[in-house]
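These are the structures, in structure tokens.
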Structure P
Amino acid sequence: MIKANENNSVCVCGIVHEDAEFDHRLYGEAFYSVKLYVARLSGVGDVLPVTIPNRVCPRMPEVGEQIRIYGQLRSYNKRSENGNRLVITLFARAVEAADGEPHQNEVDLTGFLCKPVMFRTTPFMREISDILLAVNRSYNKSDYLPCIAWGRNAHFAKDIPVGARLHVQGRLQSRIYQKALDDGAITERTAYEVSCSCIETL
């Protein structure tokens, strides 16, 4: 259902975690937001944000339904009283029932490295590279998608120069973190990023 030559394709299969909510309307079309629970092999799960156009799915799925979504990762800046922040969502291009099928989480991106790779080591001595990938789409727009690489992939990525064209495969994951606000308050937020299983330069 996704063309092989697209530079941004995602396929996830999981269980609807929260009821769909109206998100916005654009050019007369309604868009809804849904949270989808996708289990990992480890047994831990990710709760992923999905945007579904009403024309793609006239009847929005309900909590507990298992569905498969084909689409693309999208990003946009969301303004709030605490400043701008990058929001990541899975934009659905097709939705189908997937009762009883294995959970699935596959991301395939081709884009350009748009800032220097940040290489670091965790307190548990795991090596990580943070990557920001600019992926082009129609109408001269781009999505800025955070990716994370571990171990050998992290070492490979740390020396890639800005502007390099990359092909990345992996899965979309969620991660909870704490952020300190300007007034000193601590708030809990969820970050979404592509955990890379494969990185290559093109």
Structure Q
Amino acid sequence: MPVIVIANPKGGVGKSTFATNLAGYYAAQGKNVMLGDIDVQQSSRAWLGLRPANLAPIGAWELKDGHVVKPPKGTTHIVLDTPAGLDGKRLTAVLKIADKVIVPLQPSMFDILATQHFLQLLAKRKGKFEVGVLGMRVNARSHSAEQLAAYVGHLDLPVIGMLRDTQNYVQLAAHGATLWDLQPARVSKDLAQWREVLAWINK
């Protein structure tokens, strides 16, 4: 049962956006996916509350007293959304169960500097799980994307893809939906960007 952890100690980088859409992908594949949320804001859980019953189901991972516990039987995939400022015992507990850790990161120098220590920590522990950096709200052909790839490469971590800045994610989130709940032709540019990301996740 793969456990995909979406983490970055900096807020506002797109963790919940990516986590909900990744869970939506698994749901569309017919998987019994659980979307866990250990953020005190419970953004992903609130999003699940908006999700229409006619869409592919995504389960909520109940947490006990704010701690990570085992998911219900029958779960095939877990996507775990994490809060800004994740560190200490909570970070250790999350990494202990992770198969892959994805770090959404915007290509600004401020975001990179704010995430630098976290990426260095993950790079040291990556033998226990796989680590990938995901460029968020970025044009893959821009100078910023090149800078991000160069920085992450210096840490010997892969950039697993780049997702563009689009209102599609914002509008879908408002209705508890994901890219995978629409006709592919309506979000073809976004689905094309996800192919590289999913290839890394599913390998």
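For which of P, Q does Rg and Dmax of the Cα atoms in Å, calculated from the coordinates, equal 15.9, 46? Structure of origin is Q.
Using helix-only ellipticity at 222 nm (-39500 (n - 2.57) for each DSSP H run of 4 or more, over all residues; to 500) as the calculated read-out, with -1000 as its value, let me know the right label among P, Q. It must be structure P, since only it matches. Sorting P, Q by relative contact order in percent (Cα under 8 Å, 6 or more apart) from high to low puts Q first, with the largest value.
Values quoted throughout were computed directly from the atomic coordinates according to the rules given, and no laboratory measurement underlies them. In this text the structure is predicted, and so the values were computed from the model without any measurement.
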